[in-house]
Structure I
Amino acid sequence: MAQYTRASGFVGLITLQNPPVNALSAVVRQAIVDTVKIALSDPKVKSVVICGQNGNFCGGADIKEFGGEMTGPPLIPMIHAIEAANKPMVAAIEGNALGGGLELALGCHYRIAHSKARLGLPEVTLGLLPAAGGSQRLPRLIGVPDALDLITTGRIVTAAEALRLGIVDQVTEHNTVDAAVKFALSVAGQPLDARRISTFPCPRPPDSDALFEEAMRKVRGSARGAMAPVACVQAVRAAATLPYERGMEREKELMATLFTSGQARALQYVFFAQRAVGRWSMPSGAGWDTSKPRPVNKAAVIGLGTMGRGITVALAQTGLSVVAIETQEKQLMEAKQAVTSMLERGAKRRGAAPALDRISYSRNIQAVADVDLVIEAVFEDMALKLEVFRQLSAFCKPGTLLCTNTSALDVDELARGTPNPELVVGMHFFAPAHVMKLLEVVYGKRSSPQAVATAMQLGKKMGKASVAVGNCRGFVGNRMLRLYVEQAFFLLEEGATPELVDGALEEFGFPMGVFRMSDLSGLDVGWRTRKAAGQAQPGEASGQSARIRNGSRYSPIGDLVCEQGRFGQKTGRGWYQYDKPGSRVARSDPWLHSFLEQYRARHGLVARSIDRQEVLERCLYALVNEGFRILEDGIAAGPEDIDVIYVFGYGWPGHRGGPMFYASTVGLPKVLERLEHYHQAHPDVPDLQPCGLLRRLVASGSPPVHRWREVIKKLHSQL
């Protein structure tokens with residue numbers, strides 16, 4: 001609803017009331033229409049201020065309404081009526097003005113924002129475009145280049161940047177509603193024709209055709225098949241080239257195409273999945289339940305390599321005091337310089353002061369004595385981590401949470417090395433840790449609910465998509481990734497090239513294919529992991545027996561490439577060749593192609609023709625099948641957990657909704673049939689054998705993805 005009152009006697013005050021974000025539901029829209037009519041018809045009211053309850057202006061449309069028939073007053077006529085009002089309409093923006101909320105504000109004649117407000121049109125992230133005039137008003141207000149940037153990316157800006165761009169008229173540090181009421185009184189009675197954005201001519205740069213062509217080229221390259229960014233460019237182009245009324249018609253046409261698309265459904269699924277995983281729960285069989293997190297005011301990071309530096313920055317930007325510990329003097333100095341640089345760059349982007357004073361540095365692990373939580377980020381070696389945890393147990397105050405940033409190691413084994421295993425959880429960050437949105441929070445058999453709740457809450461404060469997962473080798477993300485990469489190796493053995501595999505995966509929507517990503521991160525990273533697991537064995541890789549490990553097919557191709565000193569971009573050679581070490585431009589490498597031919601000849605393998613469809617089915621269905629096993633094992637609570645992990649941590653294209661959602665759109669019977677086909681063709685790859693849960697879901701009639709939890713719960717109750 002929206003509450004109507006009068007402020008200072010002459011200002012009508014309309015307060016949106018729909019917690020938590022004052023979304024523009026049908027009820028709220030009707031209330032806005034009604035209260036605007038009251039305000040405009042009241043002869044004592046000279047101006048009107050629209051604000052939001054509880055320090056939040058408006059988070060936009062009510063996405064829950066998207067799935068059914070829309071009721072209530074349409075948004076566009078409502079905003080047009082506000083803009084056409086004969087009394088000054090002022091938006092008092094606190095908290096968020098996002099999507100339809102910003103479009104509502106753009107319909108007002110003036111906008112006053114609090115310094116901590118955030119504004120943006122993030123519809124593109126839901127597979128849509130701002131279709132209540134946002135794509136037509138914003139370019140008229142701030143110009144085409146800046147509007148293209150905000151609308152095609154969904155980027156959210158601070159009040160300071162909004163003022164610089166011209167989105168808002170004033171920024172205040174004080175009570176925003178009071179400031180807006182005072183401002184509204186000052187402009188009462190002034191002409192409003194020059195304040196109605198829809199009447200503005202859209203400033204068109206002289207090279208606008210080239211500008212739009214470059215914008216389209218850019219979004220097509222980054223969107224990788226996503227429709228919404230392309231439609232956003234087309235809508236802004238309509239604003240620049242058509243009268244407002246015709247631009248609105250074009251906006252409506254484009255929105256109609258997007259609204260019913262599978263891509264929009266997938267992205268909206270991801271939106272709700274991200275919120276679902278935040279409402280985590282633990283296995284009821286262990287007697288666990290959700291628990292209130294304990295407060296964390298001061299944290300420590302142990303180990304200041306690449307990951308430790310990023311974690312330090314993420315914690316400091318959250319507002320915590322951080323003790324950053326590195327025992328090696330040279331690395332400590334390098335880390336301090338790197339962290340300072342990252343904080344300064346981040347602060348400049350946000351228009352804020354860098355959080356440099358929140359971090360203290362030390363070479364002595366005893367500096368953890370007064371912290372509430374420690375995140376260990378040393379090298380991925382169990383013996384080293386156990387020694388660090390032994391020292392932490394000796395120096396930390398009672399009750400300090402001990403978190404490990406491991407990507408695959410056994411959290412339970414680390415916990416057993418401490419006197420209080422209930423305080424140990426995994427916090428698996430993704431590089432760069434201050435940028436990547438995903439955080440896997442790994443609970444062990446003895447992790448307390450409060451410890452997990454605290455890690456989840458800390459992740460949320462850092463702006464992460466935090467997912468609680470069980471403890472196993474590789475947890476969720478890396479456990480599934482192993483099968484995906486393994487199939488890519490097998491495809492090379494059978495006749496594919498890195499270019500074919502990567503091309504198919506990038507066309508699907510991944511920002512990088514398996515081999516380009518491996519070159520970027522370093523081939524030696526996976527090689528070390530395989531050697532630690534006892535798979536890659538020096539001197540045996542060239543032998544026939546090297547292709548079998550523990551009774552299953554194993555491809556030593558990656559090990560052989562590493563034995564040649566080819567570690568990817570950093571050495572200038574990997575699966576591709578580069579003009580120089582560190583270059584990012586991957587070029588086809590004749591040496592690698594010759595190497596593959598020699599490898600196949602040595603092992604008696606006959607290369608065959610492999611098409612892109614097989615690449616996708618082998619890599620993606622193997623990944624999906626392992627996802628079903630993870631659900632069957634109870635490592636992830638539901639398909640949403642897996643999908644959030646892959647969209648936010650592994651580059652899975654959001655417009656395809658995550659691997660488990662994608663499987664449901666392909667059709668579970670088809671996934672099952674193709675896995676059976678490939679398992680029959682490759683009986684030495686047991687991981688291709690369809691998971692029992694997949695078979696069960698197909699036998700149950702292939703229920704939609706949101707009903708899989710029912711089947712999983714029933715399955716677990718029978719075990």
Structure II
Amino acid sequence: MRPKLSIREEVEQLFEKKFQYQKPKSDVWLLPTQKPLFSEFYQYESLQELKEQLNNVKSKLNNYGVQEWSTHTNRRDPSGEISWRLKNETKAEFVTVAWCKFFECLHRYPLVTQTELNTLHLCEAPGAFIAALNHYLHSVHKKEEINWQWRSTTLNPYYEGNALNEMVTDDRFIFHTLSNWLFHKDFTGNLLNVENIAHMIEICAKDLPAGVQLITADGSIDCSAQPDCQEEIVARLLFAEILSALHILSPNGNFLIKMFTLFEACSVSIMFMLNCIFEHVHIFKPATSKRGNSEVYVICLNYQKDTSGLPHVLEAMRARLLQPNDPMVMPLFAKSHIPKDFLLQHNAACRLFLKLQEDGIEGSIYAYESKDRYYLRHLHQLRGVVSSMYYNRYKVRPLAEELCIVQQADINKALGLSVPFYGGSYTEREHLRQGDLLKQIYCLRREFNQLEKCSTGMRTYSHVKLHAKQLQLQPYRGAPVGQLLSSLFASEPVLLLRLRLLQTFALDPIWQTESKCLLYDGSNHIMREFDYAPANSDDESTFYKVQRRVFVALVDSLLEQRPAKIVFQSFLFLSHYASSVLLLLAEEIYEETEFENQTITLTGLSNEAKAMEQLQQLQQLLSEDVTEGLDALHSLLPLQQLHKNPFANALNLYNNSVLVSCYRRMLSEEAFPTRFRQDEPLETTAINEIATIVC
């Protein structure tokens with residue numbers, strides 16, 4: 001499949017992946033107001049045929065390894081040079097592929113029509129849309145002309161109840177702009193919670209009284225386990241984003257939302273609704289969006305907020321979202337309410353983007369499988385031309401560092417431990433998922449070996465007090481963490497393996513570390529000992545209750561017995577709750593703190609009245625804490641004091657060391673006979689047989 005288009009034609013096609021709905025001048029499209037909504041399930045046969053056609057093409061990728069294929073498509077992506085140039089030549093702030101895509105959208109459509117601007121960014125982590133908008137504003141306007149305020153929301157990376165594989169944990173931008181981020185009443189940042197949407201509406205009205213002129217929604221959900229059902233999986237999130245935007249957006253404001261394929265009847269209803277309440281609706285796939293994926297940006301201009309029937313539609317959407325198990329695939333409107341002329345246009349749009357995606361996938365397969373030097377040279381030339389076109393068309397120029405939102409040195413810091421891992425192809429992953437326990441154990445061992453190679457051991461670290469002044473308690477509250485699903489106090493690859501072990505063994509490694517907290521008197525005799533583990537099986541799924549019980553008892557003992565030394569052995573500090581207690585002890589209560597291997601030792605109890613007063617305040621705060629509702633204690637100190645400092649770095653290495661040691665025990669040969677009730681440990685021949693199957 002040699003290229004049929006010249007480079008010039010291919011570049012033009014790459015930058016012109018767009019569609020605009022044309023509203024009729026007579027028999028205008030009106031928002032259906034008949035009751036009830038969400039009353040009829042149906043599909044459009046022609047669109048389902050397109051869906052099947054696309055899935056047949058996508059299924060050709062089932063036997064390619066995830067990492068290998070991703071590396072290939074990145075290398076052959078025609079727009080791949082753009083982000084490199086923006087980072088290295090232009091030195092633009094916080095460049096990601098999302099940055100490049102939104103910068104395109106801003107130049108191609110009148111999303112920003114004034115220099116006095118308030119914006120809201122939904123599902124925004126790690127913050128690239130905001131950085132791109134800042135670059136755009138300063139590229140087209142003088143600094144003194146710009147009066148811009150923004151707010152943003154995303155799944156909160158600082159909340160340990162949010163699943164690691166469902167959110168972006170990169171907080172390099174968020175950390176330095178924390179006051180602009182809304183994590184809602186429950187501190188989760190979860191937009192699927194209707195109460196959080198209501199809370200966000202209130203906060204935006206209070207913080208941005210002049211209204212919000214632009215809202216973006218760049219949310220998505222990992223669909224790699226069900227690539228043929230992406231549209232259905234993300235439907236609920238799309239409804240939450242749209243409901244939020246239509247409540248908050250000012251009259252005549254603009255809205256940009258990322259969507260995917262538009263074959264399902266629920267998507268048809270959404271697109272028709274948007275056409276009824278916005279003056280113009282476009283579908284745009286930026287040149288910097290990978291050709292083989294399904295993402296498109298729906299750009300809605302000039303919001304008609306007083307559209308008849310809109311409040312009724314929004315209330316119906318809200319009521320539907322209140323049903324937590326509803327996947328939201330039921331169409332909003334009845335089939336008879338969707339005009340035929342709209343369907344014809346929508347069908348044409350779906351065919352257009354289907355063809356573009358199919359061509360992208362087939363082209364990538366051809367480039368991967370063939371040794372066609374002409375075609376590979378063609379792709380190499382195409383990358384250079386596309387990059388130049390991007391720079392010329394959008395007049396890209398450097399931004400003075402003082403105009404950046406966050407200092408470049410902070411943005412450019414490394415994300416931490418990086419571990420290459422074998423994800424396998426879709427077919428292999430499905431085979432393993434349905435396979436027996438031995439195959440899964442083999443894969444876990446392989447992941448652990450890779451992790452151990454990349455991990456750096458815990459070095460001795462003597463904590464030097466970070467704060468000259470006394471730390472001030474500043475409690476953060478929210479929903480209690482029932483199960484710890486993430487943490488910013490350990491490396492992401494280490495935590496991901498913990499989740500895999502939990503799924504396989506039905507045993508949580510954080511309760512298998514054999515942790516101890518020992519209190520010593522001045523003669524080095526043990527005064528008291530604590531275990532950091534559930535008191536019973538009911539506690540194991542309620543992480544918050546376990547840590548609260550342990551730390552309340554610890555602080556009570558400190559006040560009563562005033563131990564000369566505390567030793568934490570394999571004692572995990574994965575939550576902001578636990579880490580803030582430790583930092584308070586290190587900064588205010590004890591003179592010296594040392595991290596060594598899997599031990600933290602605090603010595604030199606301060607007898608100062610201020611230290612004891614601080615400890616009493618801590619005792620009162622922990623004792624009065626609640627475990628239900630939205631008032632559970634999340635952190636005792638400002639988040640900024642718990643991250644991006646030597647203490648946080650040492651704590652991260654310490655937690656990694658404890659967890660990796662625990663994984664080693666759980667995956668050892670000696671553990672298998674008792675853990676799986678086997679008479680014999682895994683034989684080498686069995687391991688080899690498994691390796692043959694999965695490799």
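Where a number appears in this text, it was derived from the coordinates with a stated rule and is not lab data. Remember, it's a predicted structure, so these values are computed and weren't measured experimentally. Cβ atoms are built from the backbone, for glycine too; each structure is taken alone.
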Problem - Winner on distance in nm of label points 7 Å out along Cα→Cβ at positions 211 and 411 once structures I, II are ranked, highest first - result: I
Practice task
State the single structure among I, II that was used to calculate mean projected area of the Cα convex hull in nm², for residues 195-506 alone, giving 22.5.
Solution key: I
Completion exercise
Ranked by FRET efficiency 1/(1 + (r/R0)^6) of positions 243 and 275 (r between Cβ atoms, R0 = 25 Å, to 0.05), the structure on top of I, II with the greatest value is II
Exercise for the section: Out of I, II, choose the structure whose coordinates give P(r) over Cα pairs in 5 Å bins from 0, in percent, for residues 331-530 alone equal to 1, 4, 6, 7, 8, 10, 11, 12, 12, 10, 7, 4, 2, 2, 1, 1, 0, 0 when calculated. Expected result: II
Practice task
Could you tell me which structure in I, II was used to calculate FRET efficiency 1/(1 + (r/R0)^6) of positions 147 and 219 (r between Cβ atoms, R0 = 30 Å, to 0.05) as 0.60?
Solution key: II
Handout entry: Which entry (I, II) yields the derived value 16 for relative contact order in percent (Cα under 8 Å, 6 or more apart)
Key = II
